[in-house]
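Read-outs throughout are calculated quantities, based only on the coordinates presented, and are distinct from any laboratory measurement. Since the model is a prediction, treat every value here as computed from it, not as a measurement. Cβ atoms are built from the backbone, for glycine too; each structure is taken alone.
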Structure I
Amino acid sequence: MQTKLRTYDIVPNNNISFPIGTILAVEKFYDVLNFNFVFGKHKQRGIDINKLLKALVSYKLTDNFSIKKAHEWINREEVLELFDLDTFSERTLYRVLENIGSNREEIISDIQDNLFKRYDFEHTNINMDWTSVVLHGDKASLGKYGYSRDHRPDKKQITIGISELADPINLPIGITVEKGNLNDQTHFKKTYHQVNKRLRKGSLVVFDKGANSIENTGLIRADEMQYITAKKLNKSDDKIIADFDEYSPEIVDTENGIYGIKITKLNSVNYLYFSEKLQKEQLESKGRKVLRQIHEAKELQDIIDRKKKIPKRFRINNILIDVSYSFQTKLIQLSEHEAIKLLEDKLITGREGFFCLKSSKNLTLKQALITYRKKDSIEKIFHSLKNEIEIKPLRVWTDDSIYGAIIIGFIAQLFISLMRYEFAELKHTSTKFIKKSISNLTVTVDSWQRKSKKYIYANFDAINTLFLRSKWAIS
């Protein structure tokens, strides 16, 4: 009696499988947003740019390795047939990126036109934020060394700004790309002016303190809109912090021990908060720094006492700098307790646990905090773009191709965000799982020993079935 499954010999064949779910999703959103019009006018000869773009975005939402790999993925007989394409060269895809990049401003504007024509959004409040993306290669003038959010200060980078319709919509509606050494205050203007004409009067613009300036808040108020941002603590705040309890702070968040007071100015309101949880975290962090610096000082003092060579990490590591210097630690004059006290006095400022928001609107302390906290949704878009859509690291070589590659990534992210917006069931589903679900829906083209091809669909699940069964009117 047979007690286990028989192992069959596997005979190689020419069948091919690819993710039909991703391709169907891209086709659907491409039609819904009338992208044929958006991109078609920018390339009217040769291979249809819309067919190439659909294929590129589909690849972006599946394997997504490089333009070279995208070219190989698309140039398979069955995939070419699906997109109604003939075989083409790798250079064709680079030209598509450059074409999109050189027409980026009109393209983003047209995408916004179609988005706002298609959807009657319940509000036009926006979140704005900026990040950096590592750039490989040194031919593009956009690539500059700057403050790296990717923790790669050794690499050139670009900076990216995103505008997102705020909760509960959470759709990216704008993207700007600037040089890698541009600060957020300056980049703000480009990002804001890309979307401000789409916003209704009175809309709320939320952004962090890195972009906060009198000039930038003035731009928002001149457009008859409101803002809320974080504010750097200053000496005036220190005076209030010193007597914080005397202002009768009210409880804002019991769980995290957050208290706050409102300080009304002529044209704005400051919301000063104290968080017990944040204070604990900051003091613990500074405590670790104190111990680390004590350890380094002891190590250096021991090296000096033994007349050993000073390790590189304690020296200026730059061949262009020729300098003579001597080392002396304060541990000779101080006990360990006194050294710790010296470091604590230097590092601990009294601001631990305090943070401040500033708004043109007179909100309650709770409203201001909740509204600002919801800006975290744009951080999720950045995480999605970098780690799921994977726009980093960029491996294209001209400014226009960089712009084009970023816009391809933006479109892929927009399609994912639209799935969450269209289907309440997906509201809190990550990009990773949406991508996985739609790419899991595969078609196998069985042409082995057949006169005609047979298409076999497999791997249906709740998410891709939900998407496939939707019936949208194309406006």
Structure II
Amino acid sequence: MVDEKLAFAPAHELAGLIATKQVSPVEITELYFERIERLDSQLHAYLALMRDEALQAARAAEEAVVRGDQLGPLHGVPISVKDMQMTKGVVTTTGCLAYRDRVPDADAAVVERVRGSGAIILGKTNTPEFGLLGATENRLGDDCRNPWNTERTSGGSSGGAGAAVVAGLCSLATGGDGGGSIRIPASFCGTYGIKPTQGRVSSFSGVASAPIANLTSQQGPMSRTVRDSVILLQALSGYDPRDIGSLNEPVPDFMAALDRDVKGLRIAWSPDYGYAGVEPQVSEACSNAAKVFEELGCVVEDAGPSLESPFETWWVFFASHAYATQGHLLDDPADPLTWYGRMAIEDGARYTAADYARALGERDRMVNQFADVFESYDLILSPTMATTAFPLREYPPEVINGRQNANRKGWSTVPFTHPINTIGHPAASVPCGFDSDGLPIGLHIVGRKGDEATVIAASAAFERARPWDDRRPPVS
């Protein structure tokens, strides 16, 4: 039996142990399934497990090591895949009751690339319906719970991924981020997560259909360490002609950024983006975290965009996409939708071409506002979230600390994440502390479009200065 501590070993270390025959991929896969069986009844991080497929893949991975085959960067390392991502031969619900029995006959592009990296897929992680909420609840089962306090949300929409990573129920995870859905659970659960530049990772779903413009959503990694996410991001990135929004350009060497010196970087610190209300404990922790970059030799100044009401602009794109893809469910006599899924899809149905055109104009204005900041600064720091993880189904009010962050139920905690989806820039959340209730807080790091490398360099430098992967939640 392998040492249970290996469940929390960084993925890159596991890959090394497997490649050098010190650990069997079969043993480590069995370890994660044992932990899932023991702990996930408290968290509901997984919607479906792939035990037979995973163990078969692990045995094949072990045979490849014995033969001396050339190995992928994550060969034999157990990973989870978000249930928004189609997985051939495995029930993929996208969090919706209407699709509880759907078994795709093809993989999404992100799953293809996970398999190509050599990773072993353990199962599909929990997600809200179509990823349409910043908390992980649906009508398929119990809400996904936070390993630091099981009466609190894990965030969403990659909430199952965040909970599984921090609780040691997988080595690392795939997520998707259309308004913060990687960074929200990363902040709430105390993990690392990065949303790449729009188009960096293919969004091809594996389902042949008429292309629908995807202006805001990106697939990406979540993990307990920066390096693990970067290894996965490197594997996931690259042009895909099946995705009309895919970037047709060489993929940067993200791994090289991990050891890059950040001394001399010019960094803008914005506590509010000019409009957002934030809980005082969150603001204080993130302000203190920003000062760490001064210790690292960066120039940190109070600056940033001055936004007015960016939520509505983003919501037009988000809700319109929901209606374009799932509008037929509004008239389904079985009434399979959640309250928040119906809210988003109905809003999307009401928006006109003029509304969409105005939103595109507002997006251009936001792009220019951020561009003005990036003329003088290399990065923008802020809190990732306006709050820490809130009690299950008890959504914070639209007004937080005297300011209105959103005008839709369930969305007031994310004033910093969705603007970055609107403009398509890369952004990461790094764990930077805890509130008085012992709940994690995340620092948001935003880079220029196409410049994941500087976001990664800053993330890794912060991790070295303030390590976070030495504290375990109660459910782990």
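What to note about this one:
- Origin of the derived value -11000 (helix-only ellipticity at 222 nm (-39500 (n - 2.57) for each DSSP H run of 4 or more, over all residues; to 500); candidates I, II): II
- In this comparison of I, II, the computed figure 3, 16, 22, 21, 17, 12, 7, 2, 0, 0 for P(r) over Cα pairs in 10 Å bins from 0, in percent is attributed to I.
- Structure from which 17 was derived, relative contact order in percent (Cα under 8 Å, 6 or more apart), options I, II: II
- For 1.1 (distance in nm of label points 7 Å out along Cα→Cβ at positions 273 and 417, calculated) the corresponding structure among I, II: II
- Among I, II, structure where FRET efficiency 1/(1 + (r/R0)^6) of positions 89 and 153 (r between Cβ atoms, R0 = 30 Å, to 0.05) as derived comes to 0.45: II
- Between structures I, II, the greatest calculated value of distance in nm of label points 7 Å out along Cα→Cβ at positions 361 and 425 is seen in I.
- When distance in nm of label points 7 Å out along Cα→Cβ at positions 121 and 225 is computed for each of I, II, the largest belongs to: II
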